Structures are given as C-alpha cells and as structure tokens.
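The data blocks that follow each hold one structure.
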Structure 1
Amino acid sequence: MKYWCPRALLIFKLLILVILLASCGTKKTLQVGIENNLKPLSYVENEEKKGFEIELWDAIAKEAGFKYELKPMGMGEMVKAVESGKIDAGIAGITLKSNRMKKIDFTTPYYDTGLVLVTAADNQNIQSAKDLEKKVVATRIGTTGYDFLSKQKGIKEVQAYPDISQAYQALMDKKVDAVIFDEPNAKYFVQHSGKGKIKMVGKTLTNEQYAIALTKRSRYTGRISNALRTLSKNGTYERIYMKWFNEKPKSLPGDKE
C-alpha cells in the first residue's frame, strides 16, 4: 500500500477546496418582480419589458455584476413573493413604508412620488381631497392610494380595482367621480390614453418614495444601494430619468438622507 506524503495530501486538499469555492462562486440568477402594466415605470408591451424601472434595474445589475430574470406580476402578488423568498427582489413602484420594512428590506430610494387626484376633464366641482365627500372614488387595491382613501371620512364609496387602468376607465365611463393614485402613472395616463377625457387636479396629496424591495436580510440590499449611488454620480441615473420623464431629477432621493 502506498501512503501519500503530507505535501501531496495538502495539495490534494487545496485542489478540492478550490473546486468547491469555484462552484459556490457561480453567480446566482436573481429573480426580479416587475409590474406588467404601470406605465411609464414598468410594463410589458408586445411581449417586451419596458419602462424607467426596467432600464434602471438593468443598469444596476450591470454595475453590481448581477445576472437576473424579470418576472412580470401584480403588485399584491409581488410583495408577497418578495416576503416569502419566491423572488429575490421587486422593482415596480413599490412605496417605502415603515410597516413593510418589518417584513422586507428596501434599498435606498430612487424616485420621489406622491398620490394625486384625477377627475373627468369637464369636472369643476372636485379640486382637492376635501371635495370627495359623498363621492365615489377609485384606486388600485393594496396600494397607498387605497390606504389613503380608507382613512378619509365622508366618501360615499371606494372602488378598488386589481389594475389601475380599470380605475381610469371607470372614471372615463362616468362610473366613479375621481381616481387617486401615484403621480407618475396618473400623469402618464392623463397625457396619453386619457388625453382630453380626464385631468389631474390640486396639489400632491402625500410625499412618498419608491425603493427596490428585497427579501428580509438580503445580502444584495447594500450592493444594489451602492450601485444606485454610483449610477447617480456617473450620470446614468439622470440619463435614464430624463428619457422617461422629460426632465432632470433634482437628485437621487436616497442622496438627500
């Protein structure tokens, strides 16, 4: 029987260790949830994934060295999928909220937003949230818009739809008196599909921020936040922002903290 000398045995163990480390170091493909109908942030059109958040995430992934796969889904499903670990992250107009932070992680915020009020173009009676008494108001279920309306007194009825485009359609069909939803999507709809039919009125009702949601204690949170800051400094964030919103961002929201 031949016995291995200590040096040969050491080399053998080192080779095994290198192989194991190499296999462990194989890059994971991140599963990332996106919205399928939230223009201009995140949407699917003719099977192509488009939007500000889609391009921003791609830039983040390149900066951080991530491989990823985009998973279109609804907001309610997405937050639950992130929480359970079914997907690694979600970027889809997700508002950074303290109650959500108990169950999921958030990166540094990347977009300042807020709720706005939308009415029929010929409506002169509704100018602010104070005018919603005895009115029927629509929004999307499971959103900050729904939370806001649930706390308002005197509203006749809150109609919550699974898709915000259904709420806008109900407004154009005169089935509801107003819609409350996030400013970027509301503004886009008013300027495109709802042009001449509906309008935004009054001031922004809330101050909110969008951030990327990740599974609690995710090892990717810091890397994504750092990548966002790098994109802000090198001009990539501003370029993508201007492409989709036709204006310069004041700064990356997270840089204000």
Structure 2
Amino acid sequence: MKVGLFIPCYINAVYPEVGVASYKLLKSLGVDVDYPLDQTCCGQPMANAGFENESKELAKRFDRLFESYDYIVGPSASCVVFVRDHYGNLLEGEKHRCASEGKIYDICEFIHDVVKPSSLQASFPHKVSIQNSCHGVRLMKLSSPSELNIPYYNKLRDLLSLVKDIEIVEPERPDECCGFGGMFAVEEHDVSGQMGRDKVKRHMATGAEYIVGADGSCLMHQNGIISREKLPIKTIHIVQVLAAGL
C-alpha cells in the first residue's frame, strides 16, 4: 500500500508543521508514505472564483503527479472533497480520465477507516473542543450531521480518544459553520467575522484550552479572531495532537 501525501498550498505556506506532523503520524502507523515534491494547489480557489480553465490545468497536473499511488491522503477535508467530488466533472471532455477521485482520503478518514489503529503513541494533557467543519461533516461524513435523524458518531472524537491524558468536549451547536467558507470570508466579510466570533465563544464556553479540527482553514479563521481579540484559547490541527511526541 503506497500512499502519496497531499499537502494543500495554504498548509504548506502557513502551517507547515501540520504537513510534517501528517508525515510523521502516517510513518508511525506503518504506512509506506511518500511526499511528491512537485505538488502545487489542487485548484479549488480558482474553481470557487470562477476560473475553471485555470483549475482544470491544476487538476490534470495533480492527477498525473499522484497517479502511481494506491491512496492519496491529505490533512484538509475541503481540498480532499474538491478532488473527490469535482475533478471528474471538471476534467470531463478534457480527454483525461481522472484517477484521483476514487482514491483520495482526508487523513482522519484514512486512519479511522483504512488503517484502523487500536492505539497511538501520543499524549496530550489538555482539554480540547472539537471543530467539526462543514465539508468534514456533510461531504466527508467525518461526523453525523445534526440535521439528520441518525445515531451520533464522530471519527475525530474516535481518534482523539486514542490519545493519552486528553479531555475531549464539543461546543453547543457542534456542526454549525465557523464562517470561513473560502471566498465567503472575502465576499461577506462582516457576516463571516460574526459567525467566527460566535463559534469561538461556544468553544470557549466548554472550558477548553484548544480548538482542534481537521480543516486548517476553519482553524485559521478562528485563530485570526482569537489573536485580534486576545482570547484565552488556542487552535491546533488534529494531526498535531495525534502525532504529539513523535
């Protein structure tokens, strides 16, 4: 089982420690993982902004770069969803058969559903509040959507429960949007900011020291609010918790 590690451009530029933690975590679980050095953006920002042709070129490049791997794994639900759900339609008519859409996984989904570890080496003696992202909940099915009458589950909680010394909580309205939403944060700045402030307040109400999530973009949005308003809570990507001590 050969895994290609996909590190989204914003993680590479803003949160490189998340990429390093992803690699270390997969290695510690016995995964044969490789990081292709020539990778670039998956094309999601261009597609969201209406630049379809530019997005197509990046999609074809991505697909060729990762074609030799059995699995593609990345620490970002939104970027993984873009490849999985939109590459097929995007490349239709391009005389290019998409190979990536059927083998790409969010790193939490991959570890939970494919690797299935019974324990982790990590210890994280802190109280954390889970940030359930919109893409993670409703498109990746990482947790049960509150609007559906189905039994509760949360793959992030399952993985965090394998970490020693950790205390896990969830905020009120656990899967409500944090307000980022990619271009939404730019086009609807005031609404996005208020949604983010509301979300951070709900995380703080749990008494947590950290907001932990699988989507760095959501954490980045909330961390901006925390930093500007000097709030007593921090953000951390879930792979950094799962890889703590490696």
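Values for this structure:
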| quantity | calculated |
| --- | --- |
| Among 1, 2, structure where distance in nm of label points 7 Å out along Cα→Cβ at positions 145 and 209 as derived comes to 2.3 | 1 |
| Parent structure of the calculated result 31, 15, 13, given that semi-axes √(5λ) of the Cα gyration tensor in Å, for residues 153-224 alone is the read-out and 1, 2 the choices | 1 |
| Origin of the derived value 25 (relative contact order in percent (Cα under 8 Å, 6 or more apart); candidates 1, 2) | 1 |
| Structure (1, 2) behind the derived value -10500 of helix-only ellipticity at 222 nm (-39500 (n - 2.57) for each DSSP H run of 4 or more, over all residues; to 500) | 1 |
| Which entry (1, 2) yields the derived value 20.1 for mean count of other Cβ atoms within 10 Å over residues 41-48 | 2 |
| Source structure (of 1, 2) for distance in nm of label points 7 Å out along Cα→Cβ at positions 33 and 81, computed value 2.3 | 2 |
| Given 46, 18, 16 for semi-axes √(5λ) of the Cα gyration tensor in Å, calculated: source structure among 1, 2 | 1 |
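Read-outs throughout are calculated quantities, based only on the coordinates presented, and are distinct from any laboratory measurement. Keep in mind that this is a model prediction, so the values were computed, not measured. Cβ atoms are built from the backbone, for glycine too; each structure is taken alone.
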